[in-house]
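Input: structures, listed below.
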Structure P
Amino acid sequence: MNTDLNLATLTTEARNPRTTHIDQVSTLEMVTLMNEEDQSVPQAVAKELPRIARSIDEIAARFARGGRLFYIGAGTSGRLGVLDASECPPTFSVPPSLVRGMIAGGDSALRKSSERSEDSKEQGALDLIAACFLRDDAPDTLVGIAASGRTPYVIGAMEHARSLGALVISLTCVAGSQMATLADIAIAPVTGPEVVTGSTRMKAGTATKLVLNMISTGVMIRTGAVYGNLMVNVQPTNQKLVDRAHRIIAEATGVDREVASRLLEEAGSVKVAIAMQKLGVDRSAAEEKLMAAGGSLAGALA
C-alpha cells in the first residue's frame with residue numbers, strides 16, 4: 001500500500017479560517033476561539049456511535065473467549081491509547097495484559113517524542129509480533145489509532161493483524177482513510193481543521209480520548225465490571241480507592257459505612273462483599289455464585 005500522499009489534502013492538516021488571526025487577539029479571545037472549536041468535537045463523535053457500539057460488542061464477545069485488546073499508535077494517538085489501557089487495571093481490576101497500549105518508539109516515546117518511529121510499517125508489524133498478538137488460543141483485537149489515518153507504523157500493524165484474521169478497528173479523524181480500508185470497523189469522527197494548523201493533539205486528540213473512553217468502559221460494562229453505574233471491580237489499593245469501595249458497597253446494599261468496611265474486609269473485594277450482603281451468604285458461597293454467573297454481579301444476584 002502506498003503511504004506517500006499529499007498531507008495537505010487531509011482535513012486534519014487544513015488551515016482553519018476561523019483562527020488565522022489567533023496570534024493577534026487578546027488571550028481571552030484566543031481561548032474563546034479554542035473553546036468554540038472544541039464544541040464541534042462531541043458532535044463529530046456522535047456521528048460514529050453505531051460503529052463505536054459495534055466495536056464494543058465485538059470486543060466483549062472476544063474477551064469472553066479469552067481475547068485481548070491492543071491499541072497501537074504514534075505520537076499523541078499512541079499516548080492516548082497507552083493512557084486508556086493503563087487505566088483499565090485499577091478501574092476494573094483486570095490484568096494489564098487484557099488491554100495493552102503500544103506506541104511507536106516504545107515506552108520512552110511517552111515522554112520524549114520519537115517522530116521518525118512512525119514512518120516504518122515493518123516496525124509496526126514487528127512490535128505486534130513481539131507482543132504475541134493473537135495467541136493460538138484467543139481472538140485478539142487491534143485498534144489502530146492515527147488522526148491522519150495514514151501513519152505507516154500503524155498501517156503495518158493493522159496489515160499484520162488482518163493477515164492473522166484478527167478483528168481490526170481503525171480510529172481516525174478523517175473520512176475515507178487508508179487505515180479505514182484495512183479495518184473491519186472504521187471509526188472516524190471528522191473534527192476538521194485544528195486551531196493551530198496540523199496540531200492534532202487538540203480537537204482530534206480530544207475526539208480520540210472520547211472514543212477510547214467509550215470503547216474501554218463499554219467493554220467493561222458488557223463483561224460485568226460495572227453494576228448499575230457502580231465501579232464494583234475497583235481495586236482498593238490506596239486511601240481514596242478504599243473510601244470509594246466502602247461507598248460503593250453502602251450504595252449497592254443500603255448498609256452504613258461501618259458495615260461496608262467490615263464486609264469489604266471479610267470479602268476481599270467489592271463485588272463479593274455486595275453479593276454476600278444481598279444474598280445473605282458467606283464469602284465462599286458468594287464467590288461460587290459470581291463464578292457461575294461469569295463474574296457478573298447482576299447475574300449472580302438474579
Structure Q
Amino acid sequence: MFDKLKNAFKSFTNTIVNSITTTELSEDKLNEIRDELFMQLVESDVAVDVADAICNAMVNYLRGLKVPRFGDKESIIRNGIIDVMNKLFSDIPDVDFMNEVIGILQTKKPVVLLFLGPNGYGKTTTIAKITHQLMKRGGYTAVWAAADTYRAGGAIEQLEGHAAKLGVKVIKHGYGSDPAAVAYDAINHAKVRGGIDYVMIDTAGRMHTDINLMNELSKIQRVSRPDLSIFIADALLGNEALDIAKYYSKYVRIDGLVVTKVDAYPKGGAILTFLYELKRPIYFLGGVGQGYDDLRPFNKAEFFRQLIL
C-alpha cells in the first residue's frame with residue numbers, strides 16, 4: 001500500500017545516506033536533493049504546497065547535519081526524517097475514534113454521527129463498518145437515518161441492505177422528503193427507545209457545487225447537532241477530493257475524515273495532503289470492498305514510520 005510514496009522517501013533516504021559524511025552537505029547538493037524529493041512527492045499525489053513544506057523542513061534538517069564515521073548512519077537519518085515529519089504535522093491531532101465515540105456516551109446518549117461526502121465515496125459502507133466495529137467492541141446499539149432522500153431507487157435501499165445484515169433499524173421517509181426531518185426523527189426514536197447508543201446519519205452527495213445540497217447539509221447539521229461530522233474522502237480522486245472537502249467545509253463543520261479505497265491507491269500522497277491542508281484527523285483508512293472488518297484505525301506517527309523505515 002502507498003508504494004509510490006514509500007519509494008519517494010526511500011530514494012530520498014538512500015541519497016542522503018550515500019551523500020552525507022562527517023562533513024556538511026553543500027548548498028548545491030541540498031538543492032539537488034530537494035528538487036528530486038519535490039518531484040517524487042508531487043508525482044505521488046502530494047499537493048505542491050504540501051510538497052514544498054515537506055522539502056523545506058527536510059532541507060532545514062539536513063543543513064549542517066553531520067553523522068559519525070562509524071555506527072548506523074542509515075538508522076540515524078531515517079529516525080531524523082521521521083522526527084521532521086512528526087514535527088511538521090504536529091498541529092493535526094491523532095484521535096482514537098472508537099475511544100472518542102465510546103467516551104462521549106459517558107456524558108450523553110445517543111451519540112450522533114453525521115456522514116458527509118459525494119455519492120460513490122463509500123458513506124453507506126463506512127456507516128456499516130463503524131457500526132459493526134462498535135457492536136464487536138462492546139455490543140453497542142445503533143439506529144440509522146436515511147437522510148439521502150434525493151437519490152430515488154438507490155440510497156435508502158442500499159442502506160437497508162446493510163442494515164438487514166447487521167440487524168439495525170433504519171428510520172426513513174419517502175424520496176423527496178426533508179432529510180433534516182429524517183435525522184430529527186432518528187434521534188427522537190433513539191431517545192424514546194432509551195437503550196440506543198448511536199445515531200448514524202447518511203446524507204446525500206450530489207455534485208458538491210450544488211448550492212441546494214450544501215444548504216440542505218447545513219440544515220441537517222443544525223437540526224441534528226452531531227457530536228462528530230465525518231467526511232468520507234475517496235483516495236482514488238487524490239487532490240480533487242481535497243478540493244471537494246474544502247468546499248464542503250464552507251457550509252458544514254468537518255471534524256475528521258475516513259479515507260476509502262486506499263487498497264487500490266498506490267500513490268499515497270493524498271493522505272499527507274488531507275492532513276496538512278485540512279488540519280483534521282483521519283479516523284480510519286478503508287478499502288474498496290464491503291467487508292465490515294475492512295476499516296483500519298489511522299495513526300500519524302505509525303503512518304510516517306511505515307513510509308520511512
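Here distance in nm of label points 7 Å out along Cα→Cβ at positions 57 and 241 has been calculated and equals 2.0, so which of P, Q was it run on? Considering all the candidates, the number was obtained from Q. Can you spot which of P, Q the value 0.20 was calculated from, given it is FRET efficiency 1/(1 + (r/R0)^6) of positions 145 and 289 (r between Cβ atoms, R0 = 30 Å, to 0.05)? Answer for the origin of the read-out: P. Here Rg and Dmax of the Cα atoms in Å was derived from just one of the structures P, Q, and that gives 21.7, 68; the source is P.
When distance in nm of label points 7 Å out along Cα→Cβ at positions 9 and 233 is calculated for each of structures P, Q, structure P comes out greatest. Identify the structure, out of P, Q, from whose coordinates FRET efficiency 1/(1 + (r/R0)^6) of positions 49 and 273 (r between Cβ atoms, R0 = 35 Å, to 0.05) was calculated to give 0.50. So the calculation was done on P. When Cα Rg over 2.2 N^0.38 Å, for residues 161-200 alone is computed for each of P, Q, the one that comes out at 1.22 is Q.
Using the calculated result 25 for percent of Cα pairs over 25 Å apart, for residues 97-264 alone, pick out the matching structure from P, Q. Derived from Q, not from the others. Where does the value 19 come from, among P, Q, when relative contact order in percent (Cα under 8 Å, 6 or more apart) is the thing being computed? Going label by label, the one that fits is P.
Rule-based calculations on the coordinates, nothing more; no lab input. All of these numbers come straight from a predicted model, not from anything done at the bench. Cβ atoms are built from the backbone, for glycine too; each structure is taken alone.
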